[in-house]
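Peer 1: These are the structures in question, set out in turn.
Just so it is clear, none of the values below were taken in a lab; they were calculated from the coordinates. Here the structure is a predicted model, which is why all the values come from computation and not from measurement. Cβ atoms are built from the backbone, for glycine too; each structure is taken alone.
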Structure I
Amino acid sequence: MKSILVIGIGRFGKHLCTELVQNGNDVMAVDEKEENLEDILSLVTSAKIADCTREEVLRSFGVRNFDICFVCIGTNFQSSLEITSQLKELGASYVISKATRDIQAKFLLRNGADEVVYPDRDIAKRIAIKVSANHVYDYLEMGDYSIYEIQPLDEWVGKSIREMNFRVKYNANILGIKKEGESTLLPDADHVFSSQEHLMVIGRRENIERIVKKL
C-alpha cells in the first residue's frame with residue numbers, strides 16, 4: 001500500500017483515484033472545485049478543495065510524506081508546471097505529471113517531474129493498434145517492449161512452444177495464455193497451441209509487429 005496525492009480531479013484524475021483505491025492505496029484528492037470531488041468522496045482517504053499553485057497550500061499537505069504525487073491538470077498548463085516545480089522544491093519523492101503534447105512533457109521534466117504520462121495519446125494509440133490489425137485483442141507498451149494479446153497463427157496450432165522454437169524464431173516470449181476465461185502465466189515449453197486460445201506475447205515492438213502482420 002502506498003500513500004498517494006492526486007492533484008486535479010478531472011476525468012483522468014477521477015479514474016486514477018478510483019483505480020488507485022481499488023488497488024489498496026491511500027489517496028488524497030485535491031481540486032479547486034468542490035463539484036469535481038463529489039463523485040470520489042466516498043472512495044478516497046481524504047479530499048480537499050484548494051488552489052495548489054500556492055506554495056503554502058502544498059506545504060500544508062506534507063508532500064514529503066507521499067510516496068507519489070500526481071499532477072493531473074489538463075486545461076491549465078501553467079498551473080501544472082508551477083505545481084510540479086513546487087512539489088519537487090518541497091521535497092516530494094516522486095512526481096508524475098500529465099501532458100498532452102511533447103513540448104509540455106519537456107518543460108515538466110525540466111521543472112521537476114520524475115515521469116510524464118500522456119493518457120489521451122496512450123489510449124488513442126492502444127485503440128488504433130487494436131482496430132488496425134485482425135485478432136489483436138489487447139496491447140500494452142512498456143518502453144522498448146510491448147505485450148500483445150493475439151490469436152495463434154494457423155501454422156502454430158497443434159505444435160508446442162518447444163517445437164516451434166518460439167523464442168529463437170520470433171525473438172519474443174509467451175508471457176501467458178487465456179482460454180475459456182482462465183489465464184496461465186509462463187506456460188510450459190510443452191504447451192500445444194490451440195486455435196481457441198489467446199496468447200500474451202512480449203518482446204520488442206518491431207518483433208511482435210512481424211507476427212501481427214501475419215494474423
Structure II
Amino acid sequence: MINWKEIDTILLDMDGTLLDLHFDNFFWQELIPEKYAEKHHLSLEQSQKYLNPLFKNHEGTLNWYCLDFWSQKLDLNILALKNEIADKIAIRPFTCTFLEKLNQSQRRIVLVTNAHHHSLNLKMEKTQLLRFFHQVISSHSIGFPKENKQFWNKLQRIETFHNEHTLLIDDSINVLDAAKNHGIKYLLAIKSPDSQKAVRTIANYDSIADLGELIPVC
C-alpha cells in the first residue's frame with residue numbers, strides 16, 4: 001500500500017485522523033442547534049431548518065472552519081461553547097503510538113488542519129499532541145482551506161516537501177482529491193473518523209480504520 005522507504009514527510013490531518021471526529025459532529029450537529037434555538041427562542045426543528053442550509057452553503061470554505069465567523073453569524077460564543085464540552089475531545093486509538101514511532105524514524109511530521117487557531121489551541125492543550133510535530137499549520141494561516149488547490153501550492157512553499165516522497169493521511173475525500181491533484185503521491189483515507197458512526201467504504205483511496213494498522217510497517 002505504501003512504500004515507506006520512499007516517505008520522508010508525513011502530513012497529518014487532526015480531526016477525524018488523530019482525534020475522534022465525534023467531538024466536532026456532536027458540537028455542530030447537536031449542541032449548536034440547541035444553543036441557537038435557546039438564544040433565538042426557536043424550537044429545535046426551526047433551529048435546524050435555519051442552520052442546515054446555512055452550514056451547507058459554507059461547507060468546504062474557510063468560513064466553515066472559522067470560529068470567529070460563526071460566533072458573529074449565530075450570535076453565539078463558539079469558543080466558550082467548545083470549552084464547555086472539551087471533555088469530549090478524544091485521541092483516536094493508536095495515535096500516540098504511531099506518532100512516537102514516526103518520531104523515531106527521523107521523518108518530518110507536519111500537522112495540517114482546517115481547524116481555526118482557537119480550536120487548534122484548545123485541542124492541543126487538551127491532548128498534549130503538539131510535542132510530536134515539527135510544524136503545525138492551520139489553513140487559516142495559509143488563507144485557503146485544504147480543499148482548495150491554493151492551500152497546497154502555498155503549503156509547499158512553506159514546507160518545501162517533495163510530492164513523490166510525501167504521505168498525507170486525512171479523513172476528508174475532498175481534501176485527498178485536492179492533494180492528489182497537487183501531485184502528492186501517497187494518500188491514505190480514514191474509514192471511521194467518528195467513533196459513534198459506521199465505518200465508511202472508501203472507493204478511490206487506500207484506507208485504514210485507525211493508525212494502529214500502520215504501526216507494524218511504518
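Peer 1: Where does the value 0.60 come from, among I, II, when FRET efficiency 1/(1 + (r/R0)^6) of positions 71 and 191 (r between Cβ atoms, R0 = 35 Å, to 0.05) is the thing being computed?
Peer 2: Source structure: II.
Peer 1: Who wins on mean count of other Cβ atoms within 10 Å over residues 15-22 among I, II, i.e. which is largest? Walk me through the numbers before you get to the answer.
Peer 2: Values: I: 16.9; II: 22.8.
Top value of mean count of other Cβ atoms within 10 Å over residues 15-22, among I, II, belongs to structure II.
Peer 1: I, II: which one has semi-axes √(5λ) of the Cα gyration tensor in Å, as calculated, at 42, 18, 15?
Peer 2: Traced to structure I.
Peer 1: From I, II, which structure was helix-only ellipticity at 222 nm (-39500 (n - 2.57) for each DSSP H run of 4 or more, over all residues; to 500) = -9500 calculated on?
Peer 2: Of the structures listed, the value fits I.
Peer 1: If relative contact order in percent (Cα under 8 Å, 6 or more apart) is calculated from each of I, II, which structure is the one that comes out at 29?
Peer 2: Corresponding structure: II.
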